[in-house]
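Input: structures, listed below.
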Structure P
Amino acid sequence: MRYTLMNRNIKILDFEYQQEYQAFLGVSKVYDLTYAPLSLQYCHSKELAHSFYQWFNDRKIPPMRDELQYLLKSLKYTNTTELMMRHYGLSLSDQYWFLPENEDILWEDINFFDNSYSSHNFLEATFRYSDFQLSSDYNISPNASTNGQLSKCWIQKNGKNILFKGANTIYRFEAICEVIASRMCEVLKVPYVEYQCLALSGTKSRALVSACPVMIQSHQEFIPSYHILQVRKKQITHTSADYELYLDILNEHHVPHAREYVEKMNMLDFILANEDRHLGNFGVIRNLDTLKWESVCPIFDTGRSLNTNVSRKYWLEEKTDMKFFTHDFVSSENVCRTFSIRISHQQINKMYELTGLFQELLETYLEELPIHKDDIYMLKKSFEKRIELFESIMYHKHLIIDD
């Protein structure tokens, strides 16, 4: 069967896909790559089919998704490709979708920015929970095209798209880390996605999840940093040196406050000891009307922080490893070297105040977490030590200013 890759109502290319065997057979026609995913625009014409197939595969729910087989069985699908194709490949991270050759539909008819959808079955299959009063006009949803390992589900409530995301670390308080990261971004004065904690009480389980709104509008798309680096793929080193390469590309596209906001993201990750800032959870927002790179993407996905995935005996250690434009972990000292933006004493003081919020949230959701009440003091103390280390580094670099 033939499908057309669409960007809203703009045709990009045709591809052949065999439903019976869930097989991608290749690109059969190219219309215009101007509005194509960035990774397709910077590949050689001979590599187009392969690049599209990679992009196509990345769009599916990944095979390492928590409890994937239960999800597929509950929804009565055999695999994630079938699930994605039945939902037109639609997403809430961009405006791409797959138009079957025998269907006469428009983006306005089915996109999830303007239309309602049902998440009852997906929510139940993901979190064993379905008690929300949700919109349910359509039987398709954006949940068939979400990436990442953690269980997650888009819901639509009161006309707003909200993402629920679960946990799979040792101590399972990723949702609390997301809230703290939101507040820390506010202190650092950098754009961010607002997160909240929510305890879902299902029929057989109770789960602490994070909840956040969609971060783009219907005329925008999120471009992850690994696609951005492909603009200069011959220069990529897969080391920390790619940090400056990335900033050069953003500056070439006149992204406002690029260095400031990316550096503040590094500061956030250093303070919270975030172990999972990979090349898929930061990037830029592109305007699809003008094709202008409008802004650095607001900070999101900072859940694997503050020792939620670190054994107790290491909670108070000062040294930590992080991902920094690399597949492997590097010493956080590499990240410190990038700090050049000044912050104030007042900002430092507000950071220390957040340790109290951290303690309060841990106490509030203690029943949902595999930690003891006595652990909370040590977790708070560890957070304070990270701020103290950050303050010391900024002081010695002469980057702390008077209010």
Structure Q
Amino acid sequence: MISPARAWLLCFLLFLAAALCFLDRQVLSVLAPTITKEFGMSNTAYSRVVFAFVLSYTLMLALGGRVMDALGTRRGLTLAVGFWSLASAAHAFVTGPLTLGAARFFLGVGEGPAIPGAIKGAVEWMDAKRRGLAIGLASSGAAVGSVLAPPLTAWAAEHLGWRGAFAATAALGAAWLLAWILAFRGLPRATLSPTAESPRSSSWRSLLGRVEVRRLLAARFCFDPVFYFYMFWIPQYLSKERGMSLAAIGALTWIPFVFLEVANIGAGHVSDRIIARGVPRRKARMNLMLFAALLTPASFLAALAGTPAVAIGLMAVLMFAHGIWITNFMALIGDTVESRDVATTVGLTGTCGGIAGMLSNLIIGPVVDHYSFTPIFLASAVVYPLAWLILSGRVVFRGGGGNNHE
């Protein structure tokens, strides 16, 4: 059995892994103007490079989750972080769009298993009474990585060049690996990795045969495109429809992600406190997710706001709501399936969300070109309530209501 102090240390390292995951993927976004100019890349060529990452990442969410359940979080994350750090280092040696696309593809291969592995570790190693907070901590690394990426990448590029910026992120991955290996010193391997006697993960077919798992997949298909939209399109919106300069965008767009970070950790702690008072786990998660869903119409109000500052403030409300939602959604997965199936299920939901993200991005461009961003903001205001209705059973699924574990 892992001591509470060691469990929190491991959860902190899971938080850092998630932060590195999102930091590494954002480096190209920050450096895109420099790199596309040097290689003479068109927007179409750059979009293909981005697609290479999204494709491999989406596929590896499901496959990587399966790997995490098979290998265990200790070995699985060692392999994943090592692989994506090498892929990040490879960016420093690219010679054009083709090699850049290949490097992005392999970066997605390595990063796909990261979040399923982080959630699995938080569920397995932390006492059930602190599970929500542990999941919130592990998940919040994504927000921290998104906040830190622009200033750290700009600083590294200024002092080391754009190739050096990629090398620096690879070095951070190597440092994390060293800390990760040292954190397990003195712990019996049998408590951390699957053995021949360990229960085997359920098959994809058996998991997909459970109506409550299908509800999780459908819900994530609904709400994940909102996060993709906020990650990839908000700077474009602020520039085109709000007339903000690049400097102003860089100075303000980190604010919503800070609210996301606060909500990630705070929501996990609050859900743990509610459960400690005797409220069933599922009811506590669903009530908090309903509260979050009722906040999301702020996203539509952002499109109608009179000033950019008010718009960004309302976007921060959406990201705060998303933080509450995603922390409890991940905890709900841990409450619904056995621990041996957590990474697989998280990965399957992530793949559904990634597919929805790819499809939505194909829709967003034409909608913006022909109309404006307003319909997109309107859609982002209604999908969370729809996802909640799906999870609550109010949207009828074939096969009945299923049995959710409390």
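Key figures
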| item | result |
| --- | --- |
| For 20.5, 62 (Rg and Dmax of the Cα atoms in Å, calculated) the corresponding structure among P, Q | Q |
| Structure with the greatest value (metric distance in nm of label points 7 Å out along Cα→Cβ at positions 74 and 218, set P, Q) | Q |
| Test item: helix-only ellipticity at 222 nm (-39500 (n - 2.57) for each DSSP H run of 4 or more, over all residues; to 500) calculated as -27500, pick one of P, Q | Q |
| Per relative contact order in percent (Cα under 8 Å, 6 or more apart), the highest-valued of structures P, Q | Q |
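Coordinate-derived values only; no laboratory data. Values in this document were obtained by computation on a predicted structure and should not be read as measured data. Cβ atoms are built from the backbone, for glycine too; each structure is taken alone.
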